[in-house]
Structure P
Amino acid sequence: MRQGVGRLWRELVKFGAVGGAGLLVNLLVFNLVRHVTDLQVVRASVIATIVSIVFNYVGFRYFTYRDRDKSGRTRELTLFLLFSAAGLVIENGVLYLATYGFGWDSPLQSNVFKFLGIGIATLFRFWSYRTWVFRALPHGQAVAGDAETFLRAESKRARAKAAR
């Protein structure tokens, strides 16, 4: 049980590191688009969310969940985009409600509700990504070593498969 808790803790830390960087990307793009263009708040937010989804996929696949099952990349990407779209609706739904439901649309209020929406959507994304998208390998099949070792092993397997 202790090992399971340790694995979950490491996963949470890695998820948080990628998510934290994705949060910064999201907020920076949101504020940049909002201040450079005449787009409405929620449209600027949707653009920022899409940019951060792409950023996060790369981080999750090659850092947080690099030891997870890599078969069925099409399935993985499809599910990732599906659950990310649901997170996008959650995240921007909070901002939409605050902006158009309550009239809270100052730059500070927009950032507060954008951040709140990201937080709520992050809980959903963590659950869905670990449960459905980046499936765990059977016990004992996790990738050992660093990313460079992993990439060499993957390249070797691909060459062997191509030679057959």
Structure Q
Amino acid sequence: MKIKFLDDAAVAVAPVIGRWLIRLIRATMRITYVNFEGYGKHLKEGRRMILAFWHGRLLMMPYSYPGLGITILVSASRDGELVSRTVAGFGIESVRGSSSKGWFAGVKGLLKSVKSGKDIAITPDGPRGPASKAQLGAIQIARATGLPIYPMTFGASKKKPSAVGTPS
């Protein structure tokens, strides 16, 4: 019983701490958008899209989306619950499912979000990997929705990049 209470407490507290840490990290950064033109134009025109980024690049992704509403596909696992609760604090909705558990509910939730006018985001390599190797899920969702896929990432460096684009 004591373990269950501690586990529940961790699931409640960890996302709050996670959001605080992400905001703290963001406050120490200067963000530079690189090769932003196509993505920025798409946003400005109000067209829907699928954002795709590697699973290992999730941390700062809440700051890469200046659009009007997005839903992310998150694993149905306990770790997925932590991610879902953390991103909710940034105004990002989530649907639960993955290739190994609850995939139908996840895809159904993404399609519902698209119909309601939201963009969607997925990690095409998923939590089980292989890391940085896209699986077919993103392409299948793009085919079903007719939305373009915009790959994105986040990186940090002490050096100033030379190619720069800025969001509108």
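Any idea which of P, Q comes out highest on distance in nm of label points 7 Å out along Cα→Cβ at positions 20 and 44? Before the final figure, lay out the partial values.
Numbers: P: 2.6; Q: 4.0.
Once distance in nm of label points 7 Å out along Cα→Cβ at positions 20 and 44 is tallied for P, Q, the winner is Q.
A value of 34 was computed for percent of Cα pairs over 25 Å apart; which of P, Q is the source structure?
It must be structure Q, since only it matches.
Can you spot which of P, Q the value 33 was calculated from, given it is relative contact order in percent (Cα under 8 Å, 6 or more apart)?
Numbers: P: 23; Q: 33.
So the calculation was done on Q.
Taking mean projected area of the Cα convex hull in nm², for residues 60-123 alone for each of P, Q, which is largest? Walk me through the numbers before you get to the answer.
Details: P: 5.1; Q: 4.0.
That would be structure P.
Matching task: -25000 is the computed value of helix-only ellipticity at 222 nm (-39500 (n - 2.57) for each DSSP H run of 4 or more, over all residues; to 500). Pick the structure from P, Q. Don't skip to the answer; put the middle values down first.
Numbers: P: -25000; Q: -12500.
Among P, Q, the structure yielding -25000 for helix-only ellipticity at 222 nm (-39500 (n - 2.57) for each DSSP H run of 4 or more, over all residues; to 500) is P.
Each reported figure results from applying straightforward, stated rules to the coordinates on display, with no laboratory input. The structure displayed is predicted, hence computed values, not measured ones. Cβ atoms are built from the backbone, for glycine too; each structure is taken alone.
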